[in-house]
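Take a look at these structures.
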Structure 1
Amino acid sequence: MARALRWLVWVSVVLASVTAAGLAYFLAVFPVVAPAPALEVERTPARLERGTYLAEHVAVCTDCHSERDFSRFSAPVKPGTLGKGGAHFGKELGLPGDVVVPNITPHKLSGWSDGELLRALTSGVTPDGHALFPLMPYQAFANMCEEDLLSIISYVRGLAPLVSDPPRSELDFPLNLIVRTLPKPATIVKRCPQPEDGVAYGKYLVTMASCADCHTPSEAGEPIPGKAFSGGITIPLPNGTSVTTANLTPDVESGIGGWSKEAFIARFRTYREPDSLHQVGQGERQTIMPWSQYAGMSDQDLGAIYDFLRTQKPVRTESKRGVASL
């Protein structure tokens with residue numbers, strides 16, 4: 001009996017040592033990304049203007065990295081909180097752990113180089129080798145062209161330094177390890193697509209805006225084939241209600257197949273005025289769709305998005321009008 005017990009203890013020690021060694025190797029190897037490039041972004045007025053447009057109205061970085069006022073329709077960003085971070089996404093949304101949005105103002109990022117910020121945007125890795133949870137859409141931002149990325153970096157550098165120190169996200173096992181395998185070296189696209197490129201430019205904007213994240217159903221974290229932009233994802237909201245995302249495919253009955261380009265643009269234009277964001281009480285109709293931010297896109301860019309969505313496969317879904325939000 002004593003010999004058997006000693007054998008079990010020895011086996012346990014060996015297994016623990018092998019496991020520890022394997023984990024140490026894994027943590028040393030992943031994430032696999034290239035070194036941050038040597039980069040110093042020149043902050044020109046043109047870049048700051050473009051970066052503000054992209055960060056606040058297309059890529060909507062400020063949607064997650066600021067405080068949102070859920071007492072008003074579409075939860076617009078609270079004035080004076082741009083980049084402050086602190087938003088929490090947890091198990092109530094089906095996430096495996098607690099994802100906390102970091103502060104991206106100079107209060108937290110002044111020690112980052114521009115190259116490290118570029119790598120975080122496109123490869124999802126911080127200077128200390130921490131892999132970002134892909135709720136931060138770095139895989140989409142990796143498709144952005146170089147000048148647009150430099151413009152967003154210029155915008156972030158120009159934010160007011162707001163004092164806020166949200167805790168780092170904590171993910172459940174094994175996702176905390178899986179997330180480390182997701183980042184990869186990014187190849188930065190040099191040439192920016194032009195509005196004259198029509199559908200291609202619309203695809204570029206849709207990718208940057210991460211429209212598919214909310215409007216494409218997924219299973220085990222992967223988009224369901226044949227369901228691109230068909231909506232139907234139900235998201236719980238802080239005021240006790242929920243919203244089901246809309247079908248953006250050109251299906252006539254359940255999607256935008258019956259919409260003209262003018263009607264599509266007008267749907268966004270409605271929310272360009274602050275008065276359109278009415279007060280919303282507990283249990284009243286609300287949405288997570290940041291209308292007030294996307295509404296800031298130009299009519300030309302919204303038209304390009306419409307043109308791209310019209311090229312998608314029409315998908316018939318159950319009609320949930322009055323519940324779904326575009």
Structure 2
Amino acid sequence: MRIGEAAKRAGVSPKAVRRYEQLGLITPRRRPNGYRDFGEDDVRVVRELRSLRELGIVAERSRPFVECLASGAVESDDCPSSLAEYAAAIDELTVRITELTDRRSALVKRLREAAYRNSSAPPAQASSSRTISEIACEESRREPEPGPDTLGYLAGRRLPGLALPATSAGPVRIDTLGGGRTVLYLYPLTGRPDQDLPTGWKTIPGASGCTPEACGFRDHHQQLVDAGADRVFGLSSQDSNYQRELVERLRLPFSMLSDSGFTLASALGLPTFEVAGMRLYRRLTLVVSDQVIEHVFYPVSEPERHAEQVLAWLSGR
């Protein structure tokens with residue numbers, strides 16, 4: 001058979017077949033006209049070489065396997081020389097894994113030092129109970145996202161009498177915030193620089209973008225105040241210690257409220273979802289005027305631009 005057919009049957013490119021021939025790993029016979037004539041044995045060898053390459057054994061180191069087949073062995077690794085090559089490859093991988101592990105540890109150390117340099121929050125300890133990076137995403141428990149019109153009933157309702165822990169001095173009673181407007185944006189979860197978010201986080205509608213959203217409210221905070229927002233709060237189900245790290249790291253000019261018991265969700269029927277064994281708030285924003293909900297932003301499709309959307313709404317009032 002010609003080189004193109006041999007390459008196709010072996011699952012490689014003609015260029016790879018030529019290289020194996022140059023290395024002397026296959027030796028097709030020549031026809032009278034000078035063309036190569038590849039046989040079934042050549043195709044089998046090329047297939048074996050492809051398999052070894054997928055395992056990380058390059059062509060230059062595969063000769064023991066080719067010679068094993070040439071000796072009449074049923075499989076290319078039926079010979080002691082092939083097993084010795086396996087062992088050598090494993091030893092090399094072990095050395096590389098050790099080097100990469102050491103390098104990773106050094107990078108993690110530098111990352112944590114940099115991430116918490118200006119924060120009073122302690123870095124996450126490996127001994128702590130389930131860290132975010134240790135949890136797998138539980139797709140089966142994910143709830144569908146409610147439609148955009150499902151929260152219209154909230155307009156005109158008063159905030160319930162709840163006192164929520166805050167990153168500021170003490171608990172904040174959301175039913176006695178005072179006169180004027182309050183912007184209360186709810187978000188699912190902010191990550192930390194040295195920790196991974198749950199697996200599949202970016203595939204969950206409305207989950208990603210919490211840190212950019214917080215930065216948006218930070219960068220537009222004075223404009224929001226000038227447009228009529230007397231107060232701005234963020235709210236999530238993370239505890240205040242977790243939230244305080246974010247406030248310090250991003251230098252947020254407003255407090256975060258913690259509702260780990262989802263008391264506000266229960267009182268107002270707010271949407272939540274579950275991922276990796278955690279229940280989280282869906283992203284939405286309440287504009288409250290004199291303790292009464294005046295407007296609801298939901299869903300929030302562009303977290304990084306949401307502060308601008310709230311600002312535009314306020315400016316129109």
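Brief remarks follow.
- Structure from which 23 was derived, percent of Cα pairs over 36 Å apart, options 1, 2: 1
- Structures 1, 2 were shown, and Kirkwood radius over Cα pairs in Å, for residues 102-189 alone at 13.7 was computed from 1.
- The maximum of distance in nm of label points 7 Å out along Cα→Cβ at positions 94 and 302 over structures 1, 2, that is, the highest value, falls on 2.
Each reported figure results from applying straightforward, stated rules to the coordinates on display, with no laboratory input. Just so we're clear, the structure is a prediction, and the values are computed from it rather than from any experiment. Cβ atoms are built from the backbone, for glycine too; each structure is taken alone.
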